[in-house]
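The next part holds the structures, each set out as structure tokens.
What follows is calculated from the coordinates using simple rules that are stated; it is not laboratory data. This is a predicted model, so every value here is computed, not measured. Cβ atoms are built from the backbone, for glycine too; each structure is taken alone.
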Structure P
Amino acid sequence: MIRMISAGESHGKGLSVIIDGFPAGLTIDVDVINAELKRRQLGYGRGKRMQIETDEVEILSGVRNGKTIGSPISLWIKNRDYANWQSRMNAGKLDVDDPVTAPRPGHADLVGVQKFALDDVRNVLERASARETAARVAAGTILKLFLKEFGIQLSSQTIAIGNIEVAEKSRSAEDIENSPLRCADPEQEKAMMKLIDAAAEKGDTLGGVSEIRASGLCPGLGTYTQWDTRLDTKIAAATMSIPSVKGVTIGDRNISQKPGSAAQDEIFYNAEDGFTRSSNHAGGIEGGMTNGNDVVVNIEIKPLPSLRSPLKSADIRTGAAVDAQKERADVCVVPAAGVVAEAMLALTLANALTDKFGSDTVEDIQTNYKQYMKRICKTSS
């Protein structure tokens, strides 16, 4: 099993992440990881923190001579902003004791201090911050490089901001990637940007929906035999772990509104292509397994709870009515959440692939994969 575990605080020295159980023999390009980290920082509506941090990864272990060696891979991302927070965030005695006592509604703040018997919300918010997702994206890039060896590609795009949804997907994949909100509909994107500007003026935030897609998957990853081994179970858990994600849909977002006759993907067969489906309402997963179609995951992202015009709260020490803590924050993170979701989907799919085909070396996995695909082709002939 491939495990990913991170450490670090938002304004601490930096973020570290370990990938355990990763196969040997994969070529790693640090520039590709840094490019993915930059993608996470982009998107109309991001805050000033993105102007401070220029995320770059350092590989500390698990890679030698440009290739993975089978031992745990550890990565490090320095927080440049730590220089401005060292007096309040160092591991020793603090030079500045400025406790946060006004928890923010919608965050981990209040429940976190209750759970761990803390008297300073900063001990919670620093780790609960979405800054941690930079570590996931760095690790997820390595997993995406692994999946690419098997022809599997991942992408994401914004399909809604607030109450504005994509109407017509007219942009190419390259143009989507280069657009301000990573959106396929240029006209609706303009309306989304105006909505973000209006929210920013009021000190408010906006949520939305991002679509994540994985193409090039073989049939049969995952299983129907137990509830907890179904692939859609694992995808839902992985993507729901992203801060501010409140819902996950695999396949057609409106499938519950359709009759059964219009909600299924009819099966056809021809000698050239083998088994095919007429549509992809199921989002590439049937019975907890990939069916060969694109896996399509939609994540619902709530408006961020860190507001420049703070909501009402209560002081954790006195109980007095106060305004919630104000932290530097974004107005909208939907495009960035899509990049993080790509990383989490990559982890889930990489585990499904190694569960089925082995996990020691990339070469061994490829051999087993090719043999399986030959059998699948025979079944279809």
Structure Q
Amino acid sequence: MVHDPVTLTDARVVTPDGVHRGRIRIENGRIAALEPDSSPATGEVRDLGGAWVVPGLVDVHVHGGAGHAFPDADPEGALATIRFNRARGVTAMVGGLVAATPEDTVRQVSALAELCDTGELAGIYLEGPFIARSRCGAHDPDLLRDPDTSEFDAWLKAGRGHVRMITVAPELPGALDLIRAAASSGVVAAVGHTDASYETTLAAVDAGATVATHLYNAMRPLGHRDPGPIAALLGDERVTVELIMDNVHVHPGAARLVFAAVGAGRVSLVTDAMSATGLGDGEYTLGDLRVRVSSGEARLVETGAIASSTIVLPQAVRNAVEGLGVDVPAAVRSASSVPAASLGLTDAGRIEVGGTADLVVLSDDLTVADVMYQGSWVT
């Protein structure tokens, strides 16, 4: 597809290395140049008046939105979720699954792989079933099981190279072997939904785990004599730490500690969003479990446990800036280049010459004003 050239002038452009003040030129769907405002403009010219231009955001932990859920294995519904997010500034997503039967999991992975083949999804993420019953959160405990490399191999076959990440509780029998198998297969292993000790968590990182699944949530809490997984994951520079920044899952004070401990370069802002995102309060399902959303807060009907969020990723960026005092470029990178790098998504989450023109223009209050996807305006 041939795109008309576009030049955005007087922009504050967040790049992986800093902030470029000037103009950004887009040609044929890619970033052609980052230039001073004195350079000649070509094609459509839009003066942004100093507005932020940031990379299209990257949500690597999201289960649904706009009334649809990735575990439904419904391609049209998944596309609706993707397009809902894209119009709101999330231009790359990894489709998240929850614990299901072995047969259903393979069916779900296979359905999402088709969307990965067409480039609509950036990959597939399996949050269950190899997680701890004691920290199952909003996963059905009856569907949890011990890590099994033969089942993992079935996922890889169904996913045709698109399985990007799995979550494993490292204290389970066979967990370290599974983490090693994932790492050797090019799949990111994440530690989460776990009661693991500090030492067992470090063993998981040594085996190849490189991500912390939504730190704090569904995880053995931090203790000064029993530090558990939180201290181990924060303290190891090999680990990228997910944080659900909806001000429900994690208190701003606890979130501020994470940024202070590891820096924005190791924080991956995620939503963990469910199908209710964008629809308002009511009753919904997550997998086979009933969820009630009240004032935007999602909880399981049966147990009252927090069940996913109902935000879109730009809200997490605003919460980090306004609530924690994280500067705008750092918060943006935590929602774009950091999560992209954590999963090896090389052509997402970055504004650089030669890269795909996935861009978001932010208003003064950091709300999304315009979105460009592969060189074309979405909104």
* Structure fact -> With helix-only ellipticity at 222 nm (-39500 (n - 2.57) for each DSSP H run of 4 or more, over all residues; to 500) computed for every candidate in P, Q, -8000 is reproduced by structure Q
* Asked: Which of P, Q yields 1.4 for distance in nm of label points 7 Å out along Cα→Cβ at positions 196 and 308, as computed?
  -> P
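With FRET efficiency 1/(1 + (r/R0)^6) of positions 20 and 156 (r between Cβ atoms, R0 = 30 Å, to 0.05) computed per structure, which member of P, Q shows the largest figure?
That would be structure P.
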* To do: Please state which of the structures P, Q yields 18.0, 54 when Rg and Dmax of the Cα atoms in Å, for residues 300-355 alone is computed from it.
  => P
* Asked: Which one of P, Q has P(r) over Cα pairs in 20 Å bins from 0, in percent, as calculated from the coordinates, equal to 31, 58, 11, 0?
  -> Q
* Comparison of P, Q by mean count of other Cβ atoms within 10 Å over residues 36-43 - largest value held by -> P
